[in-house]
Structure 1
Amino acid sequence: MIDTLARYIPEHAVKPVFELIVTHHVHLKIVNERQTRHGDYRKGLSGKHEITVNSSLNKYKFLITLIHEIGHLVAFEKFGRRIKPHGQEWKYSFQQLMVPFIRPEIFPNHLLPLLARHFRNPTASSDTDAQLSLALKQFDKQNDMNYVFELPYGSVFRIQNGKIFKKIAIRTKRFECLEISSGKMYLFNPNAEVELLPN
């Protein structure tokens, strides 16, 4: 397990993460990419704690996702199964588990203040924290995608499910985009990755 972890997370995080996995009896599965989630936790019928994490994540995002899911396990074990999945109990558990990893031996220096800010009140997905999400994405494998915030207004783009949109305006922190086929307006986070199409 240590050798496997070493392929997916920063070197100095391997031993403490392994200890968490052993302490909490986690059955970890590293799976092919799923579009809808980076990872998940469930208690199997056998009573085993099963956590899956996408293999395609960069090492920093993989670490955050794995700790996020162990946070669910710890919160349910400590506070019971009736809590909200991303409620105060989970936030507290995730913070307590993650804080020891927010160190320069594990994360690059420029990520540390963004992580410290995010973990004052962690959200259900680090993707909703646009600043942190963009900073983490610089460690992803290169691709031909663009961020919505980079596109000029009036640009036409496609998302992963094939739907096509036109960027119209900004509303507070998100962008209003018109779905071409339905004429409906949707809001996109600035860091949503999309495929720019020729106009």
Structure 2
Amino acid sequence: MDQRIAQIERNTLETQIKVTINLDGTGKSAFDTGVPFLEHMLDQIARHGLIDMEVVAKGDLEIDAHHTVEDVGITLGQAFAKAVGDKKGLVRYGHAYIPLDEALSRVVVDFSGRPGLVYGVNFPRSTIGSFDVDLFREFFQGFVNHAGVTLHIDNLKGTNAHHIAETLFKAMGRALRMAVAIDPRMVGMMPSTKGSL
């Protein structure tokens, strides 16, 4: 099997970002974004998705973290789109329910080629430390638009904002791990009755 590795660089007037992923990794990660809570969440995707991931981002943090978080989502999405290649043999669908103490979230992903985000998450407060929880949606929207996936994210229970956030990203990692796996019975075949994704 070819290595499913992708490296994407994205440079704008607001951010300069470099993302490297290996879909068949062991969950190793390295981050330098200037946004520690984002790095903590990306580590959940890497670790629970068994996806090696490096993210380096320099953004206009003197304004706020919005552009950096959104653009990391965009660039990570581009990396996934490149790494899955033609999608032949791909399981395609993935889902996960993840608890953390009182919090429980569900993530379902489809490498459909059609960007779509359904986001059912209400945080009990507006920030976690200095991190604005509105930025999670921006991250996931950027990822969806550029990975070409349909993504349903729902927080089912939870009262602690940090716990809720962790369940989202752990479930994202697990769902991605399932979806990007290669089904040995589907090698060389497109996982769609249309014949293309």
Structure 3
Amino acid sequence: MIVPAEVIDYDPRWPLWFAEIRARLTPYLAELPHRIEHVGSTAVPGLAAKPIIDVDVVVPSADLVPAAISRLAAAGYVHEGDQGIAGREAFALPPNAVHYHHLYVVVDGNKAHRDHVLLRDHLRVDAADRERYAARKRELAHLLTTDRSAYVSGKGAMVEELIASVQLHRLLDTRAGGSPTGDGSGRTGA
């Protein structure tokens, strides 16, 4: 399967592609406590993205990670380690993958999982940041065919900025006596 190398407008088929991927994974993970989450840019309606579905298999504890890795290997995925991001186990696609996707195993609530969810949820509710992020990805898109690492690092600073901003707003809201909404916006509930 060829790795997509373009940033395109949001495609309403992306949630359907995720559902197909989840349906293929579910039998291999049966009886293992887990949930399968759509994360990344394709999980944000209205956000331009590479047509690559990011999927987190979320297990409740670190002791279940080896079992999840083993079951995904039985599904044809090849474990590639954490690829430099602690707490996130990555996989190469099986030959029979229906849609190009990135698959990760994470522990519920660890930093890798929190970062995926914080960014996704924030971009779902903050149109200005969503547009800013889309503009940055479009600006860097030419690198996808020549230097994919430069594309990733080029948008990485903005990702870190957005995550830090959400975390700061949540901390300030909590200290001010508000209760975070959980939507990643940093706004308090009413």
*With relative contact order in percent (Cα under 8 Å, 6 or more apart) derived as 27, matching label from 1, 2, 3*: 2
*Could you figure out which one of 1, 2, 3 the value 18.5, 55 for Rg and Dmax of the Cα atoms in Å was computed from?*
1
_Rg and Dmax of the Cα atoms in Å, for residues 65-128 alone derived as 13.6, 42 - corresponding label from 1, 2, 3_ = 3
*Supply the structure label, taken from 1, 2, 3, corresponding to mean count of other Cβ atoms within 10 Å over residues 73-80 with the calculated value 17.2.*
1
*asked:* Between 1, 2, 3, which one scores greatest on distance in nm of label points 7 Å out along Cα→Cβ at positions 17 and 169?
replied: 1
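Read-outs throughout are calculated quantities, based only on the coordinates presented, and are distinct from any laboratory measurement. Small disclaimer: the values here were computed from a predicted structure and weren't measured. Cβ atoms are built from the backbone, for glycine too; each structure is taken alone.
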